[in-house]
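K.L.:
Structures are listed in the sections that come next.
What follows draws every value from the coordinates through simple rules; no lab data is involved. Remember, predicted model here, so these are calculated numbers, not experimental data. Cβ atoms are built from the backbone, for glycine too; each structure is taken alone.
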Structure 1
């Protein structure tokens, strides 16, 4: 496998490991991977390669099964446009987000020019066109739960991190919803097929990233929201051991994002009923067009199932795979994290009353009953006198996310002595007019992504003024340092103290 040079952006040994990236870069960089040659583009000093296949199309008999590596191809394959996104399987709540929420649509990376297809096992690479070899690698796993999303969101492109921070950035598409997480009797690991896609992508990184200037032995996996949950699940996969050295979990409720095999079976049984098929007729499901299958499965929630051979335990159980221990972790939440869920796209939510507040709090994870719900409401009201019921619900929900994050850190700390870094993103933006909190200053779920990726130009999300540029420099610096060394601290940045169970320090990012 060659690296990039002259016309072909490939100088060096002709082997992927140790291949160098030339400073003499032309507009059509070419890289030889383990299965074929790809041609990308250069823009502003960054070589980007989009839509590279890392797995065989999981169609026909391969549907619901663990992925297989991409077959070799001849000639030069164009890698200048994003590959297809997985068909989503939208829950009832998801269907409420998309019609009105600008953030959810941009966050998902859905664009009319990018099709949905089962042939979605594609990844994207950004690398400095004139960089050195053995640069640290960031593998970004998109959010959207396990139901929707893509690696083509404009909020998470890797060009600035590659050019200005010396990283090689990879984003990944993989199977979602029913296509990635349906439990099928007699098919080992069908309920974690989407996670196994990600493992296969990491194997591709191990085997090929040196040809793009990256160090296959210095890889950080990272994700936000559902992507963070995928990171946590990869920590539990024994077969993923050694494929990454660090992890970043941003606003991820990892303790709530997996299912038991029994729960997975209930979802599968419900699907048979909705499809009007005899229980267990997997052949009929494999013959159903993917778009129709995902439509029929809509309203059901498919997640990875703990207990599959490939993921026997939860990532932070004492019995978890060795890959879950010894991995430095950077994690945190946003100050008003809960403000971005379906309430942001429903302006009528602003007017909910006390009874509706109590009903919704009663349904939150970890709330044990009416007395507990009332206690949480009273405490939130004492902290924010005069607040609306909608604002109190955001506070209560976000506090629950923070508490579950702290519990995750306690489990991680007890598991191994690896370093932990915790943050709270508290940079307020003015909430858009179409939301329930129009005009209010808040730091909602997802608002930190442009700062992490050093993309402060998204004014509608990050706000205006010089403060956004400063925070973008600081956050992208912290995250890049962590990817490079496992420690976010570095020259020109405010000190960040490590989190420990004895002194649980949190870095405030404003």
Structure 2
């Protein structure tokens, strides 16, 4: 694409860790009174999270106090509280913590806070919120799945309103993982792997005992790994609790909703015109930049309308389907104070709010969020909001855990992808040979001609095709297991939590290539 805003944005994303460090060090930081007030307001919500999670360590306390200083840089990552989140979520935290330490080495007077926002107002229906995966050729698809059972009536609940799963559900997850370890043929001595699981599961059970919601279970678990095992000073906070921090930002976005929607529409049309799917809904410009919460525990993809001289948010609840209407009052003098607890930001406005209201220095995104950020960058320019440095760590982790090793041992050739292509070609050839014989069979049945020799040939070809299809199924399982980006349990079991962190951190410090693979 030749659009200058897109080119400028993509060119600004560092390819080397050292470039990111130098960029952050070179920034001149002095938070405005407005930004500082918001940061100070944020402190109580961060402290609340860590107190409830049992991770209010001395390092965390010290990091919280840095938010009082206008010279403090804030580096941020965000994610939903997914079930046993995949490695990439933890890698963003390691990336920013390592960045923070590198900045402090270059400038010992610098103050940097690594902040993680738990995006806990998404729907439970989002697949990764309730699904974790591990590589296993012993399972039909090559993948073993841990699932949160969700009834149809709960699908559209916000994850922060989803109850904590019962002890039996958590026990069954552990039982599945233990069975996965014990059934593996890749490792003879499984004691170390079981010990690693037990250490990790202590965090799971501790988090489960303290959690007030399903979102808490997963976010508390992340905090236990990050703040306790890794001894990081990373701060965690629930986005659903910080509405007062972003009240002014919500007001700004709603007041400028026409400009926001127009920029969003133009960006969507531009990318669609180039055949590029950013992942952003083509109708997103029709909706308000904020969600409207419903009493049932779900939310509404509201639209902004005028009612007489007032501004109104309205739309049907995604769960109970009841029409939700919120009169915001005079658009020339919006005061969201009494309503702000009913609102939460949509995906694109989140980094805009973080930049505008908290003055963050760096935002770490996963590869799945880049499309939203490219669109968000165009919107931010229109609204006069300067986005911070965006970091992406898209590197693939290269390692042989028990699932990957078992998949490799099951391969018939060194190049499974080429082998699979060859098998699929053979399958098509069998289809082409069988199809005319089936037509002949139908014709002979109609005319009463003998079928013996024809049926024998058909049976022979179908048996050969069944064998090809069996091989295809095995090759697909191997491919799926090998290509999987597994949940964090895969790392915790195979390497232990501490060794996993060291591998990621050492890659950043020694190699520094954000796109080059991380080898364990």
Structure 3
């Protein structure tokens, strides 16, 4: 973040995993000329470190002879600052060269996801590796640095990012094979085979997946095509790992068969992420509370959303969990309203992560490391699950437990967040969103009266808005006593 001359804040960020996009917060900044965009990207990739002039000239124009490089660079910087407008101060001059206070937001998110992916891989959490790989791949909007790739540095960086992307893809596919999802992996690879036909790890995963689906001939053909391509394009033979896999496929090595002891894990993946209740409408009314909750959930520990019936605590928690899952984080959802006693909670967790239940929950805790565990509707079990939550937090480093309940759990270190009535602006927004039709020309006082009649409770507002299918807002207001 930089401060403009008038004292206002400026947050310039880039997205480079595809065509270059420049933002000031959520506002798009038009940097139209490719060379200006390339300069901004080059400075941003230095991560606020100054880049010497000679390095910038070589990276932008190449190592060949360039007449008057210093004035050209100064003019280019001046044009970039002009394009940034109010955010021109994001690019500054230092004794060591030019620097930019600019965040490459999509790359930063991808790097964070990759760290979680590698940590999950080291811990053997294949389902989380698979989710993380998919979340990272979703950040690419096309070839990285697509519209500045003619700059010398950008061509090199784009190639590096593409190899990194394929490495993450391979990690996810290998995790899929360990989970026994052979057919699914083959289907995913159908759209990837043209990405880099000489990428050996990708070819090996493809061949193994084909073999496990019973297509030995296709598996061997994939490796033969890889061999021919490497010889013709690079004049080299495949790596020893590729040659070994080819021989093992040829001789039906029993070790290549699908691992039986992983058969429960695909259901664990489904239970952890996709068992979150699907939203039936838009998320409205808690826009201010959600960012604060997401920031809290990045830390380990216990957090409880405490609120009365209809306060929207479950909807807020599920939306936060959904967004956490979108970053690649393991999310396990358990609806406690269907459980009758605290002892059944441990068994439910074990089923959700795909392990056998054991009294100490050791296996479940190991699977939950670094994840988010959501206990929804804990009202009737609030007095009985505090010890369980504490035990899980001790046994699973990095675990966050989010609970929704009318009463706090009472555990040590529990952060309690009250979820009460909506403020009036958010309540009116929710009413307008859930109404049967657009509220054009509606008297604001009538809508206000309807929301106030249900004490600005989200569920009451939604039910009242549903009545607009039969009554006008003015009629509803009269029914609740507004003249």
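K.L.:
Using Rg and Dmax of the Cα atoms in Å as the calculated read-out, with 26.6, 95 as its value, let me know the right label among 1, 2, 3.
P.N.:
Source structure for this number: 2.
K.L.:
If distance in nm of label points 7 Å out along Cα→Cβ at positions 219 and 347 is calculated from each of 1, 2, 3, which structure is the one that comes out at 4.7?
P.N.:
The read-out was computed on structure 1.
K.L.:
Supply the structure label, taken from 1, 2, 3, corresponding to distance in nm of label points 7 Å out along Cα→Cβ at positions 91 and 131 with the calculated value 3.6.
P.N.:
Of the options listed, only 1 reproduces it.
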